[in-house]
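Each in structure tokens, the structures are laid out below.
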Structure I
Amino acid sequence: MEGLDYALLVVDEYQDLNACDLAMLKSIGDRGRSILGAGDDDESIYSFRRADPEGIRRFLADYPAASDYTLSVTQRCGRRIVKWAGYVILGDPSRPTNRALPTPVATAPDGEVALLAFDTNGAEVRGVADLVESLHRREGIPCPEILVLVHSDHDKHFSRPIREELARRGIASAHPDEVTDMLADPSNRRMLAIYRLMVNRSDSLAWAALFKLASGIGATFFTRLYDRAITQVKTLGQVVLDDYAASFPGASSTVGARARTVVTEVIEWLDAHPLPGSSPDEGWGDWMMRDPEGDVVPTITDALRSLLRRIDEVIEAGASLASYLNQIAPLGKDIALAEAEGVRIMTMAGSKGLTVEATVVLGLENGVAPRADANMSEERRLLYVAMTRSKRFLYCARARRRTGPTAQAAGVGTGLRSHTSFRNGGPVASQNGPAYIRGRWPP
């Protein structure tokens, strides 16, 4: 923190500020630095990282001396888009009642919105392709300015049929979520985690990744470590190293032995491979892609190799390994988005931060979006994020009946479907999809 006038805390990326977080922030403040917390509780969608909107909502209570500056005007969305998305998020019972919705800037367009129903998932695919084709060829919107969003996309069950249908019509598509998929590959994830530990042996995310990738170590073990970190006001990484020294007390003998093996193998490898004193001439990506020695660091995929070489080309000269590793995900996504020439098809979560001319959201049915087994408040926030990406056009689609992979992928089986309850009584009524498209863009 030396030489900095303030520290930026992106609040909505983290869990509600626990004792460990508060101790860290107090340490920063005690060194005379100001703390700027930036976050939108309506867009807090990272529960898989243990995030919670309460971290934002109670910030002023945790820091009574703090000042609040509310960004009350949205520069992005048209008026009808803001109204519809606002209706969805206002239905969240956990949302503070005194929290005002952003208002559109005075020059914002009205925007065009529609909720479209299709008889089957196959008809939904054709309808989405019709919308994309009309937006591109009739409205003149460039393909990269069109988003097609799905709730989740296991094995590309939702995105693949749309991509194939667009290809049949001569419309290119891109999949920026491929960077996320690439980094989630077990071999890639393990390699990057180990190099994070080369920088900092108590890196919490790295140890969490290694334990989750290891066989025989379940969620109960990881949750116990996390709870101990909160209780002891330590980072998860510090607790891992402390418990390792004590042979993981409290864990079963089998799980404890497996966890100890994981840590021992990694620490022995790190001891044999010290961090270089300066940035290698060939770049950190090329340096990390040296042929791995032994079984600790796995061979990564060709896709990650290509990405690391691209990052070597654009990252600032002399950057530390820590800086390089921290920028792989954001730079990788920036590169993918910058080089995307087609319609961007991705998950709702992956779209956060984007602004485009038109968005098509599909699968707006109970059991798909929202998922029945998910937290409904976060599902509302996720849909709100998806709906507020576009400036002018927002179309939400659903299938009355699903069969095949998309029905199974959603975990709800085949049969008749009901539209998402999030839009009940809202400002946009459901319409027949094919009839709307024919009327809006006559042949």
Structure II
Amino acid sequence: MVAPPKREAGEVTESLIRQMTRLAAQHDAVNLSQGFPNDGPPLEPTLGIAAAALGGALDRLDIFDQKVVDLVPEGTDLNQVTVKDLLAKLYNPKNSVLNQYSIPYGIVPLREAIRDYYLRFYNFSVDAEKEITVTCGATEAFAATMRALCEPDEGVLIIEPYHELYPQQCSIFHLRTEFTNLIEVDGKWEVNWEDFETQAKKCKAIVLNLPHNPTGKVFTHAECERIVNICLENDIWLITDEIYEMMIFNGEKQICIPQVFPQIREKCIVINSVSKTCSATGWRVGWTIANPEITFKIRGIHDQMVLQAPTPIQSAVVQFLKMPQNHFTEDIPAKYKKRRDLIIPALHKLGFKVINPDAAYYAFCNYRDVPKLKDFSPMEASLFLVEKVGVATVPGDNFYARNKETEGIKYIRFCFCRSEDLLEEAIKRLNEWLK
């Protein structure tokens, strides 16, 4: 077993999660490490990309409503007409605006669609011209936000376990990271409030991932209110990462912090993307919502780092955000809840201890009672699973810094975003090796 190179504290390195994905491909393993589905986005936004690239059709799909017989000469044998022939008829290079540069901070129809989305789902009113910045995914949104808010050596509070990009990007901008931790209490992940407040007072900003990766915790109204009050009392920015907003399984609704707690609106930045909700992690379209002053700074940094998100894909996201409400509130959570309910009982039977995630699509498992894994470090356990068992996971200590040696060593993370047939294959392989 060959482990990826060890990272030193504060060192900026390639994502370990993505390294585990490459190991999965190398060993023909079921990839339950990285959070990208193997089922694709809905048809409507996918057609939106094609419409934008082929015909310059903005915010509509009417080019696909034309009848085949109207696109070919009279008398043509339709049995000889290929899909390429039809697409060639739709191709309009003279109307190529949607294949070119667009407004760096997002085409107008997309910013308006984002505005309408927040009004529809959260009754949250946002100014599309002054408060929304379209970015290259949530990753770039987070980077631009960090650089806009903080100067070198200013502190950022991160909750352990965390997504690895948070401290990594803080390191890129020479920010000081402080950590607090969620703790397991009576079958729930709870905030360590005394420690949270102590660490927060050292910081310029707090990062709140809600719902939470990797635990699947859904922060309650009372917890969010307490965090908001800590921010207001100590003049701290609150950054909310909300990419799993539509994957909540316990009947709760996502709390849009600046709408529910308007007193924090001027000091809160919302980060989101369509990567998870649209099953389109490669599209790289995200956004920030912030007050006009900080939005101006975010846009300047965004412009110089990446310029813009891809123009045709922005058009596709317009189509996605306009999909029927039940796609977001029923179809998405039902799909991943079914997958959760498939894999979590199977992991329990093998000896993994895992608090049932209420959201997102990760199982953060204590593996120390699994006989064949208990003597391994998290990296050794993950390498054994990918190389021998044929199931890729992520070492749990990858999600910790301050508590890496006390808490991180207990865990590995499974991702259950893959289709049910692949989850069943993974369960089969786990049972063959670990039972």
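The numbers here are math on the coordinates, done by the rules we state, and not lab data. Predicted model only: the values in this text are computed from it and were never measured. Cβ atoms are built from the backbone, for glycine too; each structure is taken alone.
One of I, II was used to calculate percent of Cα pairs over 20 Å apart, for residues 184-351 alone, giving 60; which? Walk me through the intermediate numbers first.
Values: I: 57; II: 60.
Matching structure: II.
Matching task: 3.0 is the computed value of distance in nm of label points 7 Å out along Cα→Cβ at positions 192 and 288. Pick the structure from I, II. Please list the in-between numbers first.
Numbers: I: 0.7; II: 3.0.
The correct label is II.
Going by percent of Cα pairs over 35 Å apart, which of structures I, II comes out largest? Intermediate results must be reported in sequence, preceding the final value.
Numbers: I: 39; II: 32.
With respect to percent of Cα pairs over 35 Å apart, the highest-scoring structure among I, II is I.
One of I, II was used to compute FRET efficiency 1/(1 + (r/R0)^6) of positions 200 and 280 (r between Cβ atoms, R0 = 30 Å, to 0.05), and the result was 0.30. Which label is that?
Working: I: 0.95; II: 0.30.
Computed on structure II.
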